[in-house]
1. Assuming 10.5 is mean count of other Cβ atoms within 10 Å over residues 159-166 as calculated from a single structure, say which of 1, 2 it is.
2. If you work out mean count of other Cβ atoms within 10 Å over residues 55-62 for 1, 2, which one comes out largest?
3. Which of the displayed structures (1, 2) returns the greatest value of FRET efficiency 1/(1 + (r/R0)^6) of positions 175 and 207 (r between Cβ atoms, R0 = 30 Å, to 0.05) on calculation?
4. Given that helix-only ellipticity at 222 nm (-39500 (n - 2.57) for each DSSP H run of 4 or more, over all residues; to 500), derived from a single structure, equals -3000, which label among 1, 2 identifies that structure?
5. To test your reading of the models, identify which of 1, 2 gives 17 for relative contact order in percent (Cα under 8 Å, 6 or more apart) when calculated.
6. Who wins on Kirkwood radius over Cα pairs in Å among 1, 2, i.e. which is largest?
7. Any idea which of 1, 2 comes out highest on volume of the Cα convex hull per residue in Å³, for residues 103-270 alone?
8. Please state which of the structures 1, 2 yields 14.0 when mean count of other Cβ atoms within 10 Å over residues 95-102 is computed from it.
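Nothing in this text is a laboratory measurement; each read-out follows from the coordinates by a stated rule. Quick caveat, the model's predicted, so the values are computed rather than measured. Cβ atoms are built from the backbone, for glycine too; each structure is taken alone.
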Structure 1
Amino acid sequence: MAAKPATAWTVAKGQQAGQAPSPAEAPAALPTVAFKKLSSEDPLKYLKIAVTGRPKTGKSRFALSCPGPVYVIETEPGLPPLAKLFPDKEIYFVDVYEPDYTGVFEVDASKTLAKIDASVRLIRDLIRADPKSVGTVVLDSVTDIWKWVMEWMKLEILKIDRTARVRQQWDYGYANTKYQNIIMQIIALPVHVVLTAQEKEEYASAGQPSGQYEPSWMWQTPQWVDVELSLLKLMTRATADAKPTYKCVVKNSRHSDDDANPIDGKDLENPTFEKVRDLIKSKKEKPNV
């Protein structure tokens, strides 16, 4: 009986024509997948929110207002003073900043990113053991994450100095992919998620500030969340009982209210998680006919 003609696969593997592939060389089985029916029954089960603003505009304050227990992956100090605002809430945090003691006041980007990875793994294990053990995960802030990913790319991948300019535009793909993997693993958790980001002033031209402020993050970040809020702090005239007023505007949102009206452009005073959720759930009063 004549042997079967060699296929491209067997030739590529250096096998004799007609010889079946060994189990080790056989293509891996595809994973089992299942489609879910799109439903509007509980669109607020897990909200993914990005909160941006200039320093001290209430980003962390908003994040801690989310349903508990709240787990904060902290990239910069600042949480402990807020504890008195939420005395009865379970709030846990981890400081992931890891100095590079071989340099002069430098950050060890690789070790810092490794601590973020370990933090996400720990949170995932907690949720797996008890889904109610975590209510909200906060990454405060993604601005720092983006800086550290850029340093990781320069030092570990491109093998250049951390202060050097990236010469080839496509090299940013390494940093983009690393950053996306970090954010997506957190976004994918079955809990509420808050990403905070610092805003910086844009320049109209060299040395010419525009007066416009934009978040400092990888440009795709707002595409991965449901709601993007921009925060602002207003100070009243100095008096004995003067207090700052925190405001936010809904910059972008996939959610509409119960009447399917967009909430983009709506603003809130002293914003909290509950106020954002109520804004999404709100119905306009219909006139009596």
Structure 2
Amino acid sequence: MKTIKFLQAILLGAILLSLQSFAQDTQTLEYKFTKGNTYLYSTVSSNQGTQEMGGQEMKFSGSSWFTLRALVDDVKNGTTVLIVSADSAVTSSKSPMRDTTMVMTNLIGKRMKVTLSKSGDILSREVLDSVQSPGQMRGGAQRELLTFLTLPTKPVKTGDKWNTAKMDTVEQMGGKIFTSTQFEFNLTGKEQKLGHDCLKILFTGKTSTNGNMKMQGMELFVEGGGKISGTFYFDAGKGIPVFVESSTDQETTMAATGQQQMTVPISSSSKSTTTLIQE
């Protein structure tokens, strides 16, 4: 009898130790920006693509460099209010028609208020300083200066996966473009990144795009889809993103209606990095 009780005690102790170890490995991930702090991020992106029009193939490419400022205006019950603006903004493009490089002075310093949930969902956006942009940039130039990946709503441990969906709408060239993305995230472990103790999170996703635009009197209908993949380094202790890199491949079709009807298939790919440079 004593032997049985002794074995039961050992088994109970092993179970408690296992549960304690599991609890230590499991953690809740949240954005925890500090009120009054200003965070600076560098965002660099490049893209290239091919479109076919009238039996002729045309290649194009572009890139952009931004320094973004996020001032934490308020933090309440896990909700963060950020004032986001650009300290610098440069874009370049290359096509058979022309090569251009522009310093986007009309965007620099223009503020947007973004309310963010603790899991990274955008609860609201408010333009504080409007931007006068060309038609093709209006709506998209300012609103997504700084993006946030969605964290899980339940505690996770290394090896866990979670799925999220994101819907987005951008006013562009007199119309609206709707994009939906289905993400899968995988917490693969811990890693040092830029002097931070980070969780390394891999992600993949599938995108679907549709909408309409207007150009030179023609109405264009847009439809397409693609894939996205990348790596997200998150400082869980401070609750801030440290580094994100991603790649996207997209297949899109633009169809023009009216007197001049045509269909333009477009294949494109892009890469981007967002790096924390000051906190």
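1. On the way: 1: 10.5; 2: 14.2.
Label of the source structure: 1.
2. Working: 1: 20.1; 2: 12.0.
That would be structure 1.
3. On the way: 1: 0.65; 2: 0.95.
Between 1, 2, the highest calculated value is found for 2.
4. Numbers: 1: -7000; 2: -3000.
Derived from 2, not from the others.
5. On the way: 1: 21; 2: 17.
So the calculation was done on 2.
6. Numbers: 1: 22.4; 2: 21.3.
Largest value of Kirkwood radius over Cα pairs in Å: 1.
7. Max of volume of the Cα convex hull per residue in Å³, for residues 103-270 alone: 1.
8. Values: 1: 14.0; 2: 10.4.
Going label by label, the one that fits is 1.
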